[in-house]
1. Given structures P, Q, which gives the highest value for distance in nm of label points 7 Å out along Cα→Cβ at positions 151 and 167?
2. Say we calculate relative contact order in percent (Cα under 8 Å, 6 or more apart) for every structure; which of P, Q gives the highest result?
3. Figure out for me which of the structures P, Q the number 1.72 belongs to, where Cα Rg over 2.2 N^0.38 Å, for residues 39-182 alone was derived from the coordinates.
4. Which one of P, Q has semi-axes √(5λ) of the Cα gyration tensor in Å, for residues 63-118 alone, as calculated from the coordinates, equal to 20, 14, 8?
5. Figure out for me which of the structures P, Q the number 19, 16, 12 belongs to, where semi-axes √(5λ) of the Cα gyration tensor in Å, for residues 175-262 alone was derived from the coordinates.
6. For the read-out mean count of other Cβ atoms within 10 Å over residues 71-78, a value of 13.4 was computed from one structure; give its label from P, Q.
7. Assign the value 21.1, calculated as mean projected area of the Cα convex hull in nm², to the correct structure from P, Q.
Structure P
Amino acid sequence: MRIGSVPSTQLLIVFECAARHSNFTRASEELFITQAAVSHSVRQLETLLGFDLFVRAKRRVTITQQGRDYLIDVRRILTELAETTHRIMALAGAPTINLAVVPTFSTYWMIPRLPGFLARYPDITINFRTRLAPFDIRAEGVDAAIHNGEPTWRGAVGEYLMTEEMLPVCSPAFRRDQGIEKPSDVKDVRLLHLATRFSAWNDWFTLAGVEVTGSLRHRGLAFDQFGILARAAAAGAGVALLPRFLVDAEKGGGDIEILFPDMPKLSHDYYLAYSGSAPMSAAVDTFRSWLVEEIGKWSNGATEASARPA
């Protein structure tokens with residue numbers, strides 16, 4: 001769409017106000033303009049759109065169905081613009097990081113450690129956005145993103161952060177009821193999948209030396225987030241493959257247990273992605289250094305924990 005064909009914000013504000021009041025005079029009073037100016041603005045918008053927004057009958061105006069449909073998006077756009085403007089005004093001059101994160105990592109690993117960052121760097125503000133798949137960092141106004149999988153984002157640098165073990169887990173009752181004693185028993189029970197990683201169970205069975213026929217993606221249940229996957233496993237819905245940091249957070253209540261803790265672990269990597277063409281801000285560089293430091297502490301703790309007898 002050409003920018004020139006987009007109506008001005010002022011026309012949209014007048015339309016929203018007139019639609020809300022169903023009266024051009026009341027709209028003029030709220031906006032501190034004349035009734036004629038309201039009428040002229042609405043006509044101008046209708047000419048641009050190519051359809052009537054209101055039916056005019058003497059001194060009354062009634063919004064048309066096309067007008068109602070358009071009003072839904074106009075209100076959303078005006079609300080988002082107002083929120084963005086207020087946020088930018090509040091943060092003017094303050095170091096800010098717009099960070100996209102995968103929900104499980106942010107909820108179970110980063111958020112518990114975030115107070116330490118805020119205490120050390122109180123002047124830095126972080127705006128979090130949840131993302132499940134790679135996207136154009138610069139186009140969406142994001143400074144950096146934490147994601148898992150492969151460092152293959154177009155136009156972005158993928159900096160390795162950590163490798164996370166994936167552990168098979170289920171509820172104690174499910175294991176008992178299904179008679180799960182060895183890895184080969186798992187292929188005969190209900191599997192819980194992450195929707196973006198349907199190949200994970202095939203990879204796990206290969207690592208366990210268990211032969212399976214075909215893809216397992218159509219067996220069991222699929223979820224779009226690890227957190228929901230964990231709750232399903234705890235409820236006895238099946239066996240899930242979960243990151244260790246999520247298992248550590250969930251197993252304290254006794255709702256889930258790790259299957260075959262001594263066998264080799266499936267793993268996946270986390271990366272920090274940022275623009276490859278724009279210079280990194282001082283705030284992002286500070287956050288990156290803190291993140292690497294915290295990962296180092298966590299990795300040492302995880303290594304010590306795995307070395308202790310179960």
Structure Q
Amino acid sequence: MTVPAARFWHRYLPISADMRRWPVYVIGCGFASVPAGHPYPPTQHPSDHHFTWRRGRVLDEYQLVYLTRGGGWFESRETGRRRVDAGHIWALFPGVWHRYTPARATGWDEYWLAFSGVQAAAIVARYGFSAARPIREPGVGRALVDVYEKILDELREERYGSRTLIAAWIHEALARADVEERRRELSGNEIGEAVLKARARMVECMDRDLDMRQLARELHVSYSWFRRKFRADTGFSPAQYHLQIRINRAQELLRATSLPISEVAARIGMSGVHYFSRVFRAKTGLSPSEYRARAQGGAPE
């Protein structure tokens with residue numbers, strides 16, 4: 001039986017000495033659709049990037065490999081052998097031996113993105129990837145595919161500013177992988193749903209105080225659990241998150257309206273200009289009048 005031909009496209013870019021000083025820069029990007037039973041990789045890459053399952057490889061750069069169809073195996077020095085499937089994405093790290101290959105029964109479709117830079121390590125870590133935990137599961141989604149596709153489009157044309165745009169899209173690819181995985185974890189998960197419902201309720205109640213212990217009871221969770229999980233998800237305690245929403249609303253009113261300070265305070269449920277002013281200054285470093293003057297280009301009231 002004849003095995004269908006693989007489809008693939010990739011480009012590696014020359015890297016100048018100046019570019020190596022960038023916070024992050026693209027080295028190459030590609031796509032491969034590998035049918036069941038087809039040899040892998042389907043095409044020869046440069047000698048410092050080519051590999052086989054038998055011998056693996058070690059890179060001097062980072063890569064982000066995303067599967068959108070099929071499945072197979074990934075193995076690295078730190079992880080051992082792991083099954084990977086459509087919807088998985090994994091990071092490759094400089095100096096870390098690794099190998100991966102599609103299952104012969106299914107093949108796979110992959111996107112890959114190679115990059116480096118003086119801040120690349122910090123950027124990759126910021127979005128939760130590590131050599132010990134390189135594999136994430138954002139799922140197969142249009143948003144992440146679109147990031148790879150627009151990078152490929154720029155590399156095909158190599159228009160003015162392409163590398164600058166792609167540097168920003170490297171951040172987006174990492175961020176998308178992180179966010180989409182977290183959203184999947186929260187969807188249908190009681191813990192995640194409780195935090196999401198709490199945040200929505202806080203937005204609804206930006207015009208008044210909110211009893212966080214009562215909110216936890218309404219969500220059928222303990223307050224200590226609720227406070228701990230909410231802080232882990234947002235970086236704020238529930239009360240401080242709600243307060244920040246109300247202060248943000250006050251800033252919006254001060255910028256966009258000529259309402260008296262007392263009315264702005266009332267609209268976010270803070271009775272008393274003095275109390276509101278004290279809280280506002282603690283959060284922004286300015287009094288409400290000073291903030292409005294700066295925002296509107298006038299003198300403080």
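1. P
2. Result for relative contact order in percent (Cα under 8 Å, 6 or more apart) over P, Q: largest is P.
3. Structure of origin is P.
4. The read-out was computed on structure Q.
5. Source structure for this number: P.
6. Label of the source structure: P.
7. Label of the source structure: Q.
All of the numbers you see were taken from the coordinates with simple rules; none came from a lab. The structure presented is a predicted model; accordingly, all values stated were derived computationally and were not measured. Cβ atoms are built from the backbone, for glycine too; each structure is taken alone.
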